[in-house]
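Structures are listed in the sections that come next.
What follows is calculated from the coordinates using simple rules that are stated; it is not laboratory data. All figures in this text were calculated on a predicted structure; none of them were measured in a lab. Cβ atoms are built from the backbone, for glycine too; each structure is taken alone.
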Structure P
Amino acid sequence: MAYYHSSYGDYKSRRRKKVNRRNMGILLIVLLILTALFGILVYNVFISNNVWTEQDEKAEIIIPSQSDFEQLKTIIYNKGLVINRHTFELVSKWLKYTDNVKAGRYLIPAGMNNLELVRLLRSGAQTPVQLSFNNIRDIYQLAGVVSYQIEADSTELVRLLTDSAYLSYLGYNTQSIPALFIPDTYEFYWTTDAERFVMRMFDEHRKFWNSSRRAKLEELQMTELDVSVLASIIDKETNKDDEKARMAGVYINRLKVGWRLQADPTLVFAAGDVEIRRVLDIHKTIESPYNTYKYSGLPPGPICIPTIASIEAVLNYEQHSYFYFCAKDDLSGYHAFASSLTQHEINAWRYRKALDQLNIKK
């Protein structure tokens, strides 16, 4: 009887162990399945590529200041950058980016995962803008060109650059302010506002007028403003850089002997009509401090924002005996230079004849 009970007990024990092993096996399989599912979820949410860009090139997004997460999503989704929107939003919430959107310009590479994308946007590590301006007529055109490339508001830029108190603080006035700006390409963050743009240009101006250029100012017995004014006239006279130093020499010769500059572009500026192609005698009667046919010396301010090429042409002007020039009759854009009035009148007659043949009256 005892033997029976012992055998039965061993059987039950073996059966329990077998059931336990089976249960453990099932539990292990379930855990493996859950782990695999969790791994797939993590991979899909965090690790798998979730950014698509056209032709696998970096895509630019611009997030304006004061944007919230909803506005950010609209910007990104309209670009078609995010493949799975739900996982992107999950990661954004997990990394607390939804309440921490940073403005700026960002370049988004193709193939980023959600973790990489959100970390980039959350870091605020925006990609700088290469801001360029050249051949600028006035501060109004400058404001438009700048505001197209960075966030600085064009209206605010114009307000600053016409505010006499602010200009006085910078050392300028409404006539001289174009001389502040040195046309070039500069690196800016897109979020730069109007005042920070102006102050950066103030710093760049000081860097441009280094000791070498200041030494040339002393040789010329001119100020920075004088050079900028004369350079602006040369910019409007010719777009041929290789004759600018010669043209600068003509004007400096006139200034040295006390002649009036008699620069046609100053009459166009005084008339306020940029469409004028042919300066007439009537234009020479305009009452304006910019009328260099009526008044001696330099005008009170630049007639455009002068280019570096023209500034350098003035600083390194060609020394010669020319006092006159006019456009060549081949209409190439180059000029014929003369030392005598007689030769100049011949050159001018040839040019007028060329204009008449093209029926250009104004």
Structure Q
Amino acid sequence: MSECYAMNTAPKPLTLALLRLLADGKFHSGEILAQRMGVSRASVNNALHGIEQYGLTLYSVRGRGYCLSKPPQWLDEAQVYAALAAQAGDFQLEVLDSAASSNTLLLQRASQHAPSGSVLAVEWQSGGRGRLGRTWHSGLGNALTFSLLWRFECGLSGLSGLSLATGVALMRALQSVGVNGARLKWPNDVLGAGGKIAGILIEAQGDMLGPSAVVIGIGINLTLPQQVLQQIDQPVSDLSQIATELPDRNVLLATLLRELAKVLQEFSAKGFAGLREEWENAHLYQNKPVQLLLPDGTVVHGIVRGVNQDGALLAEIESAAGIQPEMRVFHAGEISLRGNHHAAD
């Protein structure tokens, strides 16, 4: 485990095929694996070399073969559709082994008239993106990363608060699968006790007056192996730290899609206003002191008093001695919100 690997190298098709054969957590000989795949034993060995870079632990024992410790639970389109049940027809799901970015790929498909409800779930992304241009790091099977395309009749000007509405859907989905320890953080994060569990990236196409197409990218940490943690420069957490039992990845994806559809339909009809109170009730910093880091480097101190109907942050800002605190409105943009005792932004 002492080797260091670049995590932007996509796993080879043979590597992924072998990992799926090893998904039962049992030992398999190199000879049998080679026969199953129609390759040489040397090819098997080469394909499995350096697998630690993807957050997996592989045992190689002479005379027994290869075995994965805590093998990943692979996404399966049929299982997701089964879990969606009556709502399966509302989505067009594709699971990819690897891609640079599910958001980028789905945006391209949106411009080529992909239907609303198109979903791309990716086992491993080399260029997953978060807010403010950050890279989203994850391994194989220890996260859930996907993008959903949704089309609105309204224009771009009518999408204010959409990232917060998406946060409400995430909270509903997590609670539905028995995860109750998460909280929201303005404007688009889900936090656990140790830091960030999930992030949301909204990217849109269209005109100000409509119609518009939105790609909603979501990344959720299920478990975070040390190899992944070493790549991340901010406090992070995962579902394993707050869940009594980790949800099945396919069921979790189906639950998220179901809740997203409900929230997006409500947002399309009423905007964010109808979801505002629910979002505020889940906000970690509601009525708490925070620091706001502005684009020019200024740090503003205040107390969060909620959000407005467009999803902008309302904060009571400290002022000079003897002067009444001022209520100010902050829009997401380049602003970072930090709790006085939390480093995560």
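Can you tell which of P, Q yields 1.01 when Rg/Rh (Cα atoms, Kirkwood Rh) is derived from it? Walk me through the numbers before you get to the answer.
On the way: P: 1.37; Q: 1.01.
Source structure for this number: Q.
Of the structures labelled P, Q, which one yields -16000 when helix-only ellipticity at 222 nm (-39500 (n - 2.57) for each DSSP H run of 4 or more, over all residues; to 500) is computed from its coordinates?
Numbers: P: -16000; Q: -8000.
Going label by label, the one that fits is P.
Given 4.2 as the derived value for distance in nm of label points 7 Å out along Cα→Cβ at positions 95 and 295, which of the supplied structures P, Q does it correspond to?
Computed on structure Q.
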